[in-house]
Structure I
Amino acid sequence: MTASLSTWPEKMLQLLRRMNNFHLPGSTLNSCMRFEVEGEQVGWMQPKIASILSRFPDVFTSHSGAISVHSSLDSYAKRSEAVDQVLQELRKDESLTCLKGWRNEKYSVMPRFCDTPLMCMERSATSLFGVKRYGVHLNGYSWDDSGRLCMWLGRRSPTKQTYPGRLDNLAAGGLAAGCGVKHTMVKECEEEACIPASIAEKARPVGTVSYTYEDHEGVFPECQFVFDLELPLDFRPQIGDGEVQNFYFYPIEKVKELLVADEFKPNCAMVVLDFLIRHSVIQPDTEPYYHEFVAGLHRTV
């Protein structure tokens, strides 16, 4: 069931607040410790995680409100290996539920995206350290025979580790260590929706969506690189690697309604909201929360 359009703005605002709850009163922001590598802050660590890591003094040290990778680990390879060994040990801790989703996929760790990575870390562990995670999301769209703007959406497989069965963008994926943004976008298009590289490479980079939330698994500062791809009207995506169970081609007004009906994976809803703003489906003279929407899509810690 879709939400009443009369409540749409408030529900959208609620979603944005939830995805930026690290900035709200009552979060752990003020009690978190900085996570540092070579004197550079690369994350935020909740106190309970800092306490656990104190059991590994050869790898982590604490000082002045910060947890640091030990100075003796003075290279990318040494840091990555030592931290991975700790994480392998922590997988035995049943309370660290995020590590149950171990993926054998490494993410780069650096202060900013433009900086040289200082180490890499198992994807499922990044929330423990509040390390910023990057990904790519693709909006696939066309105009139908009636001239209506329509969007392709995927429904996530019921076996996905996170948000099974929820609606998703046409293609999306995390940015693994050593992989480029466009390369990842083209790869995800091919793997998830069988979009050939010859078409996927026409996608345009249109900006980023950034937010920071926390839950029982830690702190999640995330940044998604967003692409728009206008597809031929006769194009039909196909199920590829099994991460998607179905694809839908919906008029943009139906997509807008679904955004607030608990149908979407939340960060994918944010990517679609960004699309609605950029394509003037939502406009400042008719949407009172226009500024709040734009701000909520671009929050950084």
Structure II
Amino acid sequence: MGKKVFVDLTHPFSADTPRWPYFDKPLIDNTHTMAKGGVLTQRISCTMHTGTHCDAPRHVMEVGFDGKRARYTHEMPVDAYTGKAICLEIKVDRWGLILPRHLEDACQRAKIEPAELTDMVVCLNTGMHRKFDDSKEYYHYSCGTGVEAGKWFVKHKVKCVAMDMQALDHPLHTAMGNNGATRMNLLGASGRPITEEFIEQFGEEAYAEFDKETYIKIHGQEAYDAKFGDLEAIGCWGTWEPCHKQLLGHGIVGVENLGGNLDMVSGKRFRFFCFPLRWYLGDGSMARCAAEVDEDDINDVPERTYSYGGCI
């Protein structure tokens, strides 16, 4: 065995960091400069869910499945996002919904049984981290998880799920589609709403997974209740970020926009480190994520470079 080394799994942060479609642009200014005061002191103003970051249960939940108030960031254990980990390489098509069969296939290729995932951090490498940019391709057309994947993680009692995508849910399960009080139903590359583009490409039945009214129209109320009823029972809109809510509502925390040199540990086991700010009443936090892994076990891939915002 070789020595243990750290692999950075974090996207670089700057004022030009790609951000979720309706988030504010990070503002970076300085209080002191070297030329004027002999020191450099900077300040930052931005949404904490920018770039690589953690979600706390309170971000999307008022109450959890246990009937208790959802916890804030400061109420989570210090190691809530840290522990034994594995990176599963997910094979799914563009804009695809990640299902249990995709997760189980990834487990098989990583030589781990789903039953072994108990209390582990599960990192997902879908390839989306390589597309991290201010683009429709990264945000609108990302693959993503939904209610079935969320229930799969709960079933296997994972500790934390860290994804290399824009959110813990497929984009059409979010306000980018037709869900949530802030729903935008954003325009796609064709100039039409992404919901219309999806239906045209995959059909209305496939789209029903992301839309409560459409699901009930096609499959009926009983089928909807069977799939989403546990969320509705605790006051949640079933098709609005259901993977978020299955995870966080059961105390399983999440990390979004995982990146950096994720390909170096794809398919590998390692120790995952991620610490949010100890923010009182916080709903999440930007964080630095890293893998501690045996240097002999690192995949032979090039060091990640970034080009967004003029960075090289």
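We did not get these values from a lab; they are worked out from the coordinates using the rules stated. Quick caveat, the model's predicted, so the values are computed rather than measured. Cβ atoms are built from the backbone, for glycine too; each structure is taken alone.
If you rank structures I, II by volume of the Cα convex hull per residue in Å³, for residues 248-287 alone, which sits at the top with the largest value?
The structure with the largest value is II.
I have 3.6 for distance in nm of label points 7 Å out along Cα→Cβ at positions 16 and 88, calculated from one of the structures I, II. Which structure is it?
This value belongs to structure II.
Consider the structures I, II: one of them gives 31 for relative contact order in percent (Cα under 8 Å, 6 or more apart) as calculated from the coordinates. Say which.
Going label by label, the one that fits is II.
Taking FRET efficiency 1/(1 + (r/R0)^6) of positions 8 and 96 (r between Cβ atoms, R0 = 25 Å, to 0.05) as the criterion, which structure among I, II has the greatest value?
II
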